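Quick heads-up: structures coming right below.
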Structure 1
Amino acid sequence: MKMFDIAVVGGAGHIGLPLSVFLQNKGNNVLVIDPNTEYVSLAEKGSPPFVEKSFKPNLKKSLLNGLKFTNNIEKIKSKDYIIVTIGSSSDKKDIKLFDNLMNEVINLSKNNTKIILRSTLSLETFKSLKKNKQIKSKNLKIAYCPERIAEGLAFEELEKIPQIIGADDKDFYIFSKFFEMNGFETLETDIDTAIFIKLFSNAYRYASFTLINEFDNIATSNNVDFDLVLRLATHKYDRLNSIPLPGFVGGPCLIKDTKTFVESYEKDNILLKNLSKTNKEYLENTIRQCEKQFSGKEIIQLGLTFKPNSDDLRSSISLELRKELINNGYDVYSVDPFLDQSQVNFKLFSYEEVKNKTKNILISTNHKNFEKIDFSNKNLITVGKN
C-alpha cells in the first residue's frame with residue numbers, strides 16, 4: 001500500500017519533476033499534472049527533459065513504481081495531498097497567474113485536502129491566497145514548504161537538506177509527518193517566516209556573488225590582478241574559505257527572488273539597483289577585456305547556459321554577453337555541448353567545427369567538457385571560475 005496519494009501541479013518542471021520522482025520512489029502514489037506536453041512526453045518515456053545528476057535511473061525507477069502524468073488538473077479532486085511547484089514573484093502578472101491557479105486548485109480540492117506550496121511566494125501573493133473562503137469551508141490545510149535545492153543536484157540535496165515547514169501551529173504535525181515519513185528532516189516555523197527565509201536565502205546568495213564581482217570591478221579599474229589577490233588572500237587562511245569566485249550571476253531564481261524580497265520588505269529598491277549596477281559593470285568589463293586582449297573581431301564563445309553543466313538558459317548572462325559582443329561588432333561562434341539547436345535561434349557549433357576560425361577563446365560558462373580541450377596557442381579569457 002502506498003503511503004500518500006499526491007498530485008504535483010507543475011510537476012514536469014525543474015522543481016516539480018525531481019520531487020515527483022523522489023516521492024514516487026519513496027513509496028507514494030504520485031500524479032504529475034503539467035500542461036508542458038514536450039516535457040511530459042519525454043518523462044513518460046524515461047528520458048529526462050533537462051539535465052540533473054542521476055536523473056535517468058531515478059526517473060526510470062519511478063515509472064516502474066507507478067509514476068503517472070496528465071495535463072488534466074481536475075484529477076486533483078481525488079488526491080489527499082496537492083503540491084504546487086509553480087512559483088510566483090512580486091510581478092503583478094505573476095501574482096495574477098498564481099492567484100488564478102490557486103483558486104482553481106482550491107475549487108477542485110476535496111474537503112480536508114492538504115496543500116503544500118513549494119516555490120517562491122511574495123507576502124502579497126500569500127495574503128491574497130488566504131482570502132479564499134473555501135479554505136475554511138473545505139477545511140483545507142495549507143503549508144509553505146520552500147524548495148532549497150540547487151538545480152543539477154536535486155536528488156542528492158532532497159536527501160540531505162532539511163525541509164522548512166511554514167504552517168499554522170495546529171497543522172505542523174500533519175505536514176511534519178508527511179515529510180518525515182518520506183525521509184526529510186523538518187524545521188517548523190510560521191508561514192511568514194518561511195517566506196522570509198526563502199527570499200532572504202536567495203537574496204543573500206545573489207548579494208554575496210555580486211559583492212565579489214564588485215571587488216573584481218574595483219581591482220580591474222585599478223589595474224590589480226584580482227585572481228592573484230584571491231589566490232594569495234585565501235591561501236591557508238580559513239577565514240576567507242567561504243568566499244565565492246567572481247563570475248556571471250543569473251538563472252531563474254536569484255535575481256527574481258531578490259527583486260521579490262526587496263519589493264516585499266524594503267520598497268525603495270536601493271539594494272536591487274546597486275546589485276544590478278555591479279553585475280552590469282562586470283559584464284561590461286568582460287567586453288572591455290575582450291577588446292584589450294583579443295586581436296580581430298572573431299570570438300569562439302564557450303558556454304551559454306546560466307551555470308556550468310546545465311542546459312538551462314533562463315536569465316543567462318552568458319547569453320546576454322553574446323548579444324552585447326555582437327552589438328559591439330564581433331562575429332561570435334557559439335559552442336555549448338549541453339544545448340540542443342532547438343533551444344536557440346542562432347547557429348550552435350561544436351568546438352571541432354570552429355577551433356581554427358580564430359585564436360580568440362572566451363569561456364563564459366565553464367562546463368566540465370572544456371577541461372579536456374587543449375588551449376595552447378590560443379588567446380584565452382575565462383569569465384570567473386564558476
Structure 2
Amino acid sequence: MNNKKKTAVIIAAAGTGKRMGSSIPKQYLKIGGEPILLKSIRAFCDNKEIDWIVVVTNGDYIQACLEMKDRYGLDKIQAVIEGGEERQDSVYRAIVEIDRLCPEIEYVLVHDGARPFVRQETINAVLEAAEEKGAAVACVPVKDSIRQEKDGESANLPRQRLYAVQTPQGFQKEILRKAYEQAFADGYYGTDDATLAERIGQSVALVRGTYDNIKITTREDMPMESRVGTGFDVHQLKEGLPLVLGGVKIPFEKGLLGHSDADVLVHALMDALLGAAALGDIGRHFPDTDPQYRGISSMELLRRVKGMLDKNGWRVGNVDLTLMAQRPKIKSLIGDMTDNLSKTLDLETCRINIKGTTTERLGFVGREEGIAAQAVCLLYR
C-alpha cells in the first residue's frame with residue numbers, strides 16, 4: 001500500500017433509523033455502553049492509513065458528534081456536517097466538503113455509521129484494492145438460497161456468484177466525485193456508492209469482508225445488552241386516605257401516606273426500572289419537595305419513566321412484583337393491576353407477575369402500620 005497517498009473516510013450517519021423503532025437514530029444507540037457511531041468511527045481513527053474523517057449526520061445531532069469527538073479524542077475527524085434527504089445526498093455533501101477543505105485527498109472510503117464491527121484487515125484490503133483498481137467494495141458470499149420474484153412467481157438465483165455488499169467501499173476520489181455528479185445529472189439514486197461508479201463504466205473490485213461486519217438496521221441486529229434492576233418502597237398507612245395499589249383504587253379504611261398517590265407497588269417498580277437503566281431513582285426525578293407532584297397518579301409517573309427508557313433505547317423484558325401487606329388481600333385485584341401496568345409499559349401481561357404476601361404479623365407490616373413492595377425487572381436493548 002502506498003502510504004504517501006492521503007485518504008479520507010466519509011462516515012454516513014444521517015439516517016433517522018425508522019426501521020429500528022427507536023426514539024433516537026440507531027447510530028446513537030449503545031452497544032456495550034458506547035454509541036454505535038463511536039465504534040464505527042474509532043475503527044478508522046485507529047487505522048494508520050486514514051488521514052481524514054468526515055462525519056455526515058442528522059442536523060439535530062451535529063453537536064452530539066462534536067462532543068463525542070472531544071470526549072473520546074477522535075482527532076482524525078476534520079468536519080461534521082449535516083446530511084441530505086437521502087444517503088446519496090449526504091455522501092455527496094461530504095465529497096464537496098473534502099474537496100473544499102483538503103483537495104489533496106486522493107482516496108475516499110465510504111462507511112456506514114451503523115456498521116460498528118468492521119475489522120482493520122477489511123479496511124486495509126478495501127483501500128489496497130481501490131488504489132489498484134480505482135474502486136472496491138467489501139462483501140461476503142451469500143449463505144441463503146435466493147429467489148427472485150416476478151409477476152407473482154419466483155425463480156431460483158444460483159448463489160455461487162452472489163455477494164452481500166458491505167462497507168467500507170473505496171474509490172479514487174475523482175472517480176467517486178464523477179460518479180455522483182453523473183448520477184445527479186441523470187436524476188438517478190442508487191443503493192450504494194459502487195452502483196454509481198459502475199454507471200460511469202468503472203469496474204468494482206470485490207474484497208472479501210467478514211460476516212460479523214453487519215449493519216445495524218433493526219432491533220434484531222442489535223447484540224442484546226440486558227440489565228437487572230431491583231426496587232423497594234414502603235409507605236405508612238393512615239386513616240382517611242385513599243388506597244391505590246397498581247393503579248387500582250381499593251376500598252379500605254386506611255390509605256398510604258405520600259406526596260403523590262403513594263402507590264407503593266408502582267413506586268418500587270419505577271425504582272427497579274430506573275436502577276436497571278442507571279437513571280437514578282424516583283426521588284431524583286420526582287422529588288417530594290416539588291409541588292407539581294402532589295397527589296399525582298403514580299401511573300402517570302410510570303408513563304414518564306417508560307419515556308426515559310425509550311429515550312435510552314431500553315425495552316422491558318419482564319417485571320416481578322411482591323406486595324407485602326397484612327391487609328387488604330389483593331388476590332382478586334391482581335388482574336386489574338396487571339392490565340394497568342401492561343398498558344402503561346406497553347408490555348404483554350404474560351411478562352408481568354404480581355403477588356402478595358403477609359409478614360405473619362411481624363414488624364410494621366404485620367401490625368398494619370404500613371405496606372411495602374419489592375420489584376425486580378429485566379431490561380434489554
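For the reader, a short list of remarks on this structure follows.
- At a computed 15 (relative contact order in percent (Cα under 8 Å, 6 or more apart)), which of 1, 2: 2
- Computed 5, 20, 23, 16, 13, 12, 8, 3, 0 for P(r) over Cα pairs in 10 Å bins from 0, in percent - originating structure among 1, 2: 2
- Structures 1, 2 were shown, and distance in nm of label points 7 Å out along Cα→Cβ at positions 295 and 319 at 3.5 was computed from 1.
- Of the structures 1, 2, the one that 2, 11, 18, 19, 17, 15, 10, 5, 2, 0 was derived from, the read-out being P(r) over Cα pairs in 5 Å bins from 0, in percent, for residues 207-302 alone: 1
- helix-only ellipticity at 222 nm (-39500 (n - 2.57) for each DSSP H run of 4 or more, over all residues; to 500) derived as -9500 - corresponding label from 1, 2: 2
- Which of 1, 2 leads on distance in nm of label points 7 Å out along Cα→Cβ at positions 143 and 159, largest value: 1
- Computed over structures 1, 2, distance in nm of label points 7 Å out along Cα→Cβ at positions 183 and 271 reaches its largest value in 2.
- Calculating FRET efficiency 1/(1 + (r/R0)^6) of positions 95 and 335 (r between Cβ atoms, R0 = 35 Å, to 0.05) for structures 1, 2 picks out 1 as the one with the greatest value.
- Which of 1, 2 yields 17, 39, 31, 12, 0 [P(r) over Cα pairs in 10 Å bins from 0, in percent, for residues 55-126 alone, calculated]: 1
We did not get these values from a lab; they are worked out from the coordinates using the rules stated. Please read all numbers here as calculations on a predicted model, not as lab measurements. Cβ atoms are built from the backbone, for glycine too; each structure is taken alone.
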